[in-house]
1. Name the one structure among I, II, III that Rg/Rh (Cα atoms, Kirkwood Rh), for residues 73-192 alone of 1.18 was derived from.
2. Tell me which of I, II, III gives -12000 when you compute helix-only ellipticity at 222 nm (-39500 (n - 2.57) for each DSSP H run of 4 or more, over all residues; to 500).
3. Compute Rg/Rh (Cα atoms, Kirkwood Rh) for each of I, II, III and report the one that scores greatest.
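A short reminder: the numbers here are calculations on the coordinates, not readings from a lab. Predicted model, so just to flag it, every value in this text is computed and none were measured.
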Structure I
Amino acid sequence: MYQSYPIAARLPHERFGVFRQVVDNVFCPMQIEADRAARGSFEATIEAADLGNVHVVRVSTSPVAVRRRAQDIARIDDPPYLVKFQLKGESFWSQRGREVHAREGDFIICSTAEPYSLTFRGPYEMPVLVVPQSVMRRLTPDPDRFLGVRMSGEDADCGLLSSFVGQVVARMNKLPEQMARRLEGNVLDLLGGVLAARAHRRSMTRSQQLAQIKAYIADHLRDHRLTPAVIAHAFGVSTRHVHALFEPEGISVGKYIRSLRVAGCRRTLENTVSAQWSLTDIALSWGFYDLSHMTRCFREEFGAPPGRYLLQFRDQ
């Protein structure tokens, strides 16, 4: 069954209060705050549909801050898991002392059985799957391991799931009931696959994890945004854990990345086909922010700046 809540049809000063009531009914009791000055022009849209055991809700509002408190938790008997997809805008979420900055395409999993906070500093659109505990535990035996983990839309499996859920909510007001129930299976299969892949990563030995991370670094080496934090998010682990994996190697994660980038720059310099490339072009193509950064790293690695190294190489 599909339902749309016509909050925009209410008088401007009534909308925020109505929105809070709808959220309590559609999701679960929680504390919602908005800037007092902005409440008079508050905008919100909520629509929901049953896919079977799972409900899907699309929420779009002006900036708000949400808190699920201990007293709110006591008001329901079977608190569900919420899978929140950042379709537009960004959010800042915290549970169990872990903080996540979710951007468009990302999703997060939160437990309504525990306190959490969620902040939207600008307008946003967020589809949410309301998944009963029994259903979530069929997908993965320990859902709580994924609390506080950013599921990055840049990863192929997460991006596919986010895109699919976005397509579902865009059409949920027109879906026949039989089709909606079929879609529930598709959505849960994709979600289960994502969680299984990340659970497998966490069950691997340290050497296996390190090998996968090194492969990931090699695949993303030319992306200047590659950092230990980005790697940690991609693998669903902490940044500290990534650093710890590299400790036996005798090299930091950052140094390892820089070393591979410098080696790539050297290969490009030595390639006669790239003789017309500028040093800046080479530096940027291998993920350095600028030439000066690449030059410093190159000198540390090979004892000479790239220009002098190139002259020495060609004189050989």
Structure II
Amino acid sequence: MSLEIKLSFIKDLEQALSPRITATDLQTVLSSASDVLQHYDFSRILRTETADSLDLLDAFLSALSVQGRSIKTIERYRYVIGRLMDDIQTPIRSITVYHLRGWLSKEQARGISDGTLEGQREVFSSFFNWLWREGLIEKNPVANLGAIKVQKKVRKAYADVEIENLKAACTSLRNTAILTFLLATGCRISEVTGLNRDSINFTDNEVVVLGKGNKERTVYFDDVTSMHLKRYLDSREDDSPALFIGKRKNRFTPGGVRAMLNVLAAAAGVEHVHPHKFRRTLATMLIAHGMPIQEVASIFGHEKLDTTMKYIVLDKTSVKHDYRKYA
């Protein structure tokens, strides 16, 4: 402990006790306090507080696991909260809203986008709200930590001509099958690459996929997609159980699919091609054709309709027409 801190503490203690005890007793107390502070091991306290903070974080992550959250989500929480703890060097029980605001402000100064900052704030909110509900902290530092305003971007779906150009750019049965499967099912890329070929129900044109949080759901595809899948599978001579495989006959990875789509995009002259855009395109198409949003949410594995709404790109011309019709 530095001399300045020691002297400041002794002075504060003297001011607090002087009206309450005799001068002789006061000197005895101050002398004893000075001796204790001289040899006190504050590093031991810091080590204990650090271990306690890690225990709280592990307890929270274990709760997320029990709730069925994905490994990827849990690791993201561990990373964000771990960075906060490393940077501010303050025990979790002592973190205040000012620590959080200061840390987010430094992140903003580094050029981090508002969208990413809001995602980090949501991680802190989930963590400290859980600690508060469990009675593990006395004060909730996120109670007054307001949301970060993020400029909403209009996310576009694929236009019909872009889809046709991408299909025309396919030079293999596998690429055509993947492209049509992504568009027909709206599956996440990890869900597609995790499928086995014996999982496909060609009789009913459907398949059960394992989504986020290890939750199963059924998705469907049309006859055209079924035809492309059959042609691709019939052309294979390997014994891999995977539905889609790479050049080395191994299961196709999400990275491999992204690389394949990048090649198709360059050949087709289509910009901003990525797997998630197929989900947005399917959601928009289903809503436009009159499917209830609750059913769309079920297909996409969304628990909240607000999440599904984020995928839907409204046609302004259609909105204007329906307004004139119903107004």
Structure III
Amino acid sequence: MYGKFLGIEIGGTKLQVGLGAEEPGKLDMTHRFAAHSDQGAQEICRQMKQGVLELLEQASIDREEIVGAGIGFGGPVHKDLLTVVKSHQVNGWEEFPLSQWLIDNFEIPAVVHNDADTAALAEARFGAGKDCNPIFYITIGSGIGGGLIVDGEIYRGLGSGASEVGHMKVPVSLLKQSFDAQGESWVNLESICSGWSIAKRADHIERSGEPTILTTFRLAAKRGLTAEMVKEGADNGDKVCRQLIEDTCCVLSVSIAQMITLIAPQRVVIGGGISHLGERLLFDPLRKEVERYVFPPLRGCYEIVPAALGDDVVLHGAVEIARDAFG
């Protein structure tokens, strides 16, 4: 009988498990649920164990049929590809032996990669980056991550990770709206352009008293603002929301232009929740801004496109790293 490969995604807010099909690029079955991130790593491990058991039961297979597992983890990973360094969003993952945890609980060997690297591999092999080389993948969601794929393989620099575009420094002076930078003139890209950061900037502006549709959204929802509310406001023509997104595109474009100038990828693939802003609000203005900032000889030598594999992109990549390691 053909052995199966298990894929696992551990993100800041999302936890998924899936079974790879015999045909590369296909998934037989997936199981998705919200991660209890506020309860730390041990609770997520409990959820993960439950999810794997439920998946195996639904698929009517024994754990002995699993050849190996791949894990896409939301944080840096040691060069041994067995242990995570830490999570920037969830407590308790410091120096966690994630591969050994899977062996102890399921007797399944596992390899661990950063989730953005894992997603990048999937998009390069099966998605929007197929037949392009090199490709650079950026995920913009609760955080911002990046992955570089060269000759069909993840580029990891010295071995403990690379392509951390979310931690590139950008100047606060690029923003036209007020921003609480706590006295800093340069901040991480993630602190301005991630989903959580867009919501935080919106909350800062709305509570400062500037007239905006966001006040209506916050009162109606009876909770904090979200990036989705900013998108809805922009779609409804709210000037504050539109400027929030324009600032996001401007700052993001500077980082992407610098990355293109340094690496010269054939294609830049953008995924994650913020990519759902779409062509009109995100991709069209972003392409124009990147052209403005990029090294002039490279203009016209690259493409910036939305990701193609949707919410399962990390699972696809996780199955692939398992297939590469154990298949």
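1. Comparing all candidates, it corresponds to II.
2. Details: I: -14500; II: -19500; III: -12000.
Here the read-out was taken from III.
3. Evaluating Rg/Rh (Cα atoms, Kirkwood Rh) on every structure, the highest lands on II.
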